[in-house]
Structure P
């Protein structure tokens, strides 16, 4: 899980985690987390997700963090957006309209002001168990007290397949300091993720949670 692993995945177009459409759980559950307020949204480890554009189209100022320059460049190119680039500490800020993406290491990034909304579709599950507490601690440090977020995870028998993506169960989330979680849905998705069946899985569930940062 060194940065070079993900850089190589993007360089070699080994990006099976990228979706070519908006995640249905975002459409179905975003309002449960955000309500009607058009507040800025933080999206860690965002890749070139189309979900960023969906959030921006609904009036949110969107801030993504992404390690791969290739992913960031492709996001703006595919959206036909002329992004401006500028240095931002150890990272590079790309900006167009109400979307900005900081290219670089999420753990080296600090928010200018705490976010009240966040969205995690493929960040937490990209990390092995030993890295997830550090990720959640850093994420919490970028959020306001009482911030609301939507988290999408996968659950499977880790003895049947090595990640990424990694299996993250509800028990682990409920034990994470700094957050309260409420599961909104749990769906059997193995039939639509045949590549995981080919890797040995006999069951795969996708879970969506509303997450609140502790006050």
Structure Q
């Protein structure tokens, strides 16, 4: 049995409660693979027999609308579950979205049917999986707010508050595409937040000056 798989499992927070014997058991039904940037890990509505974790790298979830436009959903970071769990009764998984790797990435694959038999059916890792389902539900709730409820100021404020590092890594044009606002609107929103001393912008990078007022914008409070 590969020591690297066991070491990888120990490095993922999801498996932190497992003892050495359980890690060995999990390693026996697991594999690790490396993928290139831009690889499509899976497509929406496709069936999968593997439970997938992003060990290292970066991925994005997205959907395609009826006009063949990409609708960005969220980023997935290392040490995270990639698979989307909507039903614990089945021995297989269905993907809600497309998952594309935007960096060279390392993926842990676990035989989902055997994972259920060995762990979930024996009351192991059930809390962890439930927490992942709740987290995914919250991501989708944030998506609904972003796409259908929030105006441009709230969209920008939420992205800065929830993922400042990624906001600063992306070009302003890419941020505009993700938030479905035009670049001129994004520029006006950033200048407004700066004038209100909620953020500062130094050499193009955003710093948060007042996190309370920033969150109040998209939590429906007055600033």
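Observations on the structure shown:
- Parent structure of the calculated result 16.2, given that mean count of other Cβ atoms within 10 Å over residues 103-110 is the read-out and P, Q the choices: P
- Test item: percent of Cα pairs over 25 Å apart calculated as 48, pick one of P, Q: Q
- For helix-only ellipticity at 222 nm (-39500 (n - 2.57) for each DSSP H run of 4 or more, over all residues; to 500) computed as -7500, the structure of P, Q it came from: P
Read the figures in this text as sums done on the coordinates, not as results from a lab. All figures in this text were calculated on a predicted structure; none of them were measured in a lab. Cβ atoms are built from the backbone, for glycine too; each structure is taken alone.
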